[in-house]
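FYI, it's all coordinate maths here, none of it is from the lab. Quantities reported herein were computed from a predicted structural model and do not represent experimental measurements. Cβ atoms are built from the backbone, for glycine too; each structure is taken alone.
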Structure P
Amino acid sequence: MTPRQQFLNLINRKSNTILPRPTAKPSRVPRTPVGRPGVPLHWFMSFFNEKTAAELLGEENIPGDCLPEFRYNTRGSDRADWDRKLAYTKACGHFTVTVGWSACIAFGHGGPGEFAERMTEVGDGYRFSEFETGVMKEVRYNPHFYHHYDYPAASPDDFDKIKLPDPRDPARYVGIAEEAAYYKEQGYIACASLNGFFSGLHYFLYPYDLLLADLLLEPEFVGEMLERLGNFNISAADELLKHGVEMINFCDDLGSGESMLISPALYRKFFFPWHKRLADLCHTYGAYLHMHSHGNINAVMDDIYETGVDILNPCDPCDGMDLAELKRKYGDRILFAGGVDKFFFEWSHERQKEYLDGLAERTGGGFILMDSGGVPENVGKERFDVIRGMFHGYL
């Protein structure tokens with residue numbers, strides 16, 4: 001059974017038969033958790049950086065397009081990298097391959113559905129880059145650190161300075177259909193990354209602190225920014241789905257360790273409509289929507305359920321996200337990915353194994369095991385190989 005078949009069986013709650021995606025939304029009746037068919041599914045969210053991935057997986061398993069070039073590149077990955085991306089996927093034990101340039105190492109970033117990035121300076125232990133919107137990014141190694149700065153807008157008066165590329169430009173999708181078809185032929189799910197809506201605003205358009213304030217102080221301005229970003233996202237997703245993508249991944253971190261970063265009312269006003277619109281679009285194509293949101297987001301779980309999101313990660317217990325309870329309440333509609341404590345990589349192997357065994361027992365299986373924030377750069381290869389083995393066979 002291929003990784004693709006294993007995933008389709010899991011998301012359709014079937015042990016041996018692949019069913020077509022239901023056209024109607026199922027009624028919300030909590031189910032008894034079901035065990036997963038075949039080989040357990042897992043997904044390493046990302047690696048802290050490409051150097052860590054190469055050290056742990058081997059240089060031969062790292063695609064050549066994992067870093068931006070010194071020019072904007074939005075097309076599909078070069079044909080020579082398709083097999084390298086498959087090698088990366090197999091080395092991790094994943095069931096998906098992400099299409100597009102620079103879209104393999106990190107969950108939800110890279111490819112034509114996200115604003116393209118070009119390198120501006122690189123040195124020993126650092127690199128600087130610029131996105132299509134004009135915002136800059138600094139990345140540091142040892143220890144891992146990154147941040148965005150020099151945003152195109154710093155106040156509502158700067159709205160006209162926000163310039164977005166054309167999401168319907170055919171040049172953005174050159175090679176995407178062929179790349180997606182190849183991964184499907186090889187027995188994997190072809191997925192693509194998309195800008196977030198909340199996170200997309202503070203990554204690419206407007207400083208984080210000002211955004212949080214202006215959701216209350218300048219709601220009309222935030223709504224106008226979101227309209228432009230949201231229309232880009234929906235159009236880009238539509239193009240990706242037309243080109244054969246089967247799953248859209250996007251990141252919208254809505255919570256902190258204790259609570260929501262914004263009120264549930266603000267989520268419902270600004271972001272719920274876009275999440276629902278994106279989920280409806282994916283379902284029109286028979287595709288799936290995979291949402292990432294760190295933090296304690298229990299206060300909006302009913303709303304996320306109603307959007308139609310198919311997969312949600314990372315459900316970190318440190319953030320008060322109880323995977324067993326989430327499955328009981330929402331598992332008839334949402335396939336959960338995650339359940340791993342954010343300090344997991346720091347624990348002894350004995351504690352890790354005990355935790356995974358307990359997680360399987362509490363939940364009854366029926367989910368995708370996923371870490372909460374990426375593999376840290378201080379995890380050595382020997383230690384990583386043990387953890388990889390645990391992830392692969394924890395049930």
Structure Q
Amino acid sequence: MSRGVAIVRPVFGYSGGDAVAVSIVSALAPHYDVELITFSDVDIGRVERFFGSDAIPSGVRIRHPWNVRLPSSFPMRQLFVHAAMRYCKRYTGDALLFSTAGEMDLGGWGIQYVHFPFLKKSQAHKIAGVSELVNRTRGPKDSLRPLYDALCKRISGLDPANIRRNITLVNSDWTGRIVQQLYGIRTRTVYPPVQGTFPSVAWEDKEPGFVCVGRVTRNKRIETAIRILAGVRQAGFEVHLHIIGPIIDPQYVEDLLAMPELGRENWVSVEGNTDRGGLEEIVASHRYGIHAKPAEHFGISVAEMVRAGCIPFVPSSGGQVEIVSGREDLLFSTEAEGISKVTRLLSSTTLENDVRRALEQTKSRFTAERFQEEIRQVVHEVMLGRGDVQKN
């Protein structure tokens with residue numbers, strides 16, 4: 001092993017971002033001396049249940065800055081991102097620092113993987129055109145936000161110049177354009193990996209229904225998906241919908257199931273948080289998927305649908321557009337357009353087969369093997385001191 005790599009993940013949980021961090025650790029552990037820097041008290045057994053066996057190889061050290069250990073659900077993530085920056089500036093190990101928590105001031109330079117700009121989130125939302133959607137969910141506590149932000153920056157001693165020195169990886173070209181606009185830096189897109197292996201199910205054996213995958217929370221706008229599919233049913237197609245994912249807001253589920261669009265027929269079912277095997281089986285056994293959140297940074301659930309052989313319909317904004325290769329047949333900006341696009345495809349076997357063939361060719365972009373190979377290549381280039389690592 002030529003050098004070490006320190007993976008910086010200030011707060012470790014069980015989200016898509018954590019899956020990326022775990023995949024980076026797995027990619028590098030056989031080739032470098034790897035340690036994970038986090039404030040979270042990492043439960044290896046739980047990590048393996050969520051992300052697969054040997055997700056964090058036994059040789060990987062877990063370093064807790066100042067011996068602070070927090071539960072994965074601990075709030076105030078921003079504070080600990082800044083505390084991690086302070087720690088990294090005083091890091092004395094001979095390792096390449098690699099942030100998986102977005103842009104960070106690591107004290108000099110390193111690698112940063114940005115899912116969506118974290119330190120300039122409000123400006124990023126404005127560029128993405130979703131400020132209204134974000135602002136309407138704010139509460140009274142946000143009046144203290146300027147004081148909280150100032151405290152965090154004082155803790156880290158944030159220097160934007162150091163952020164610009166890092167090698168910057170992003171999860172989509174869409175995110176890359178926002179990062180470039182905010183920081184004036186070049187980026188390199190490395191699409192996140194889809195974990196697991198989906199069963200192979202012949203198209204004629206799949207159910208002619210839809211899946212909606214992801215956290216069950218209001219910002220996913222699942223009600224939009226339901227209204228679109230209700231319109232499709234009114235057009236004469238007897239589709240159904242499975243909602244799969246951890247239930248963050250139980251009241252939201254009640255609101256969804258009380259929607260008048262559901263009528264008296266039981267065509268929407270909320271599966272909740274199934275284990276990985278159960279999720280893969282349900283998704284692979286259905287022909288279609290739908291995602292309704294606009295300006296999704298990437299949309300790992302959409303990539304899961306593609307890997308499973310589904311045809312997903314998605315909003316015409318965000319990184320999810322890249323997952324379906326920008327096919328207009330699958331993109332919608334309004335509910336009416338969504339109904340039109342779905343009914344058009346369901347009415348044409350020729351169009352359906354054409355879309356299936358096109359999506360089949362994109363599957364390999366989202367495998368764990370492809371992601372890990374790209375990560376190893378980036379780290380190898382950095383170790384060799386190549387200056388063109390960020391060129392696409």
Original post:
With mean count of other Cβ atoms within 10 Å over residues 161-168 computed per structure, which member of P, Q shows the largest figure?
Top reply: Q
Original post:
Which structure, out of P, Q, was P(r) over Cα pairs in 20 Å bins from 0, in percent calculated from, if the result is 28, 62, 9?
Top reply: P
Subject >> Which of P, Q leads on distance in nm of label points 7 Å out along Cα→Cβ at positions 41 and 321, largest value >> reply: Q
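In terms of mean count of other Cβ atoms within 10 Å over residues 57-64, which of structures P, Q is highest?
Checked P, Q; max of mean count of other Cβ atoms within 10 Å over residues 57-64 sits with P.
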**OP:** Of the structures P, Q, report the one carrying the highest value of percent of Cα pairs over 18 Å apart, for residues 217-368 alone.
**Re:** P
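Thinking of P, Q, which structure, once distance in nm of label points 7 Å out along Cα→Cβ at positions 185 and 241 is computed, gives back 2.6?
Of the options listed, only P reproduces it.
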**OP:** Determine which structure produced the value 2.7 for distance in nm of label points 7 Å out along Cα→Cβ at positions 145 and 313, calculated from the coordinates; the candidates are P, Q.
**Re:** P
**OP:** Work out the source of 57, 40, 30 here, i.e. which of P, Q gives that when Cα extents along the principal axes in Å, for residues 113-304 alone is computed.
**Re:** Q
Subject >> Structure (P, Q) behind the derived value 15 of relative contact order in percent (Cα under 8 Å, 6 or more apart) >> reply: Q
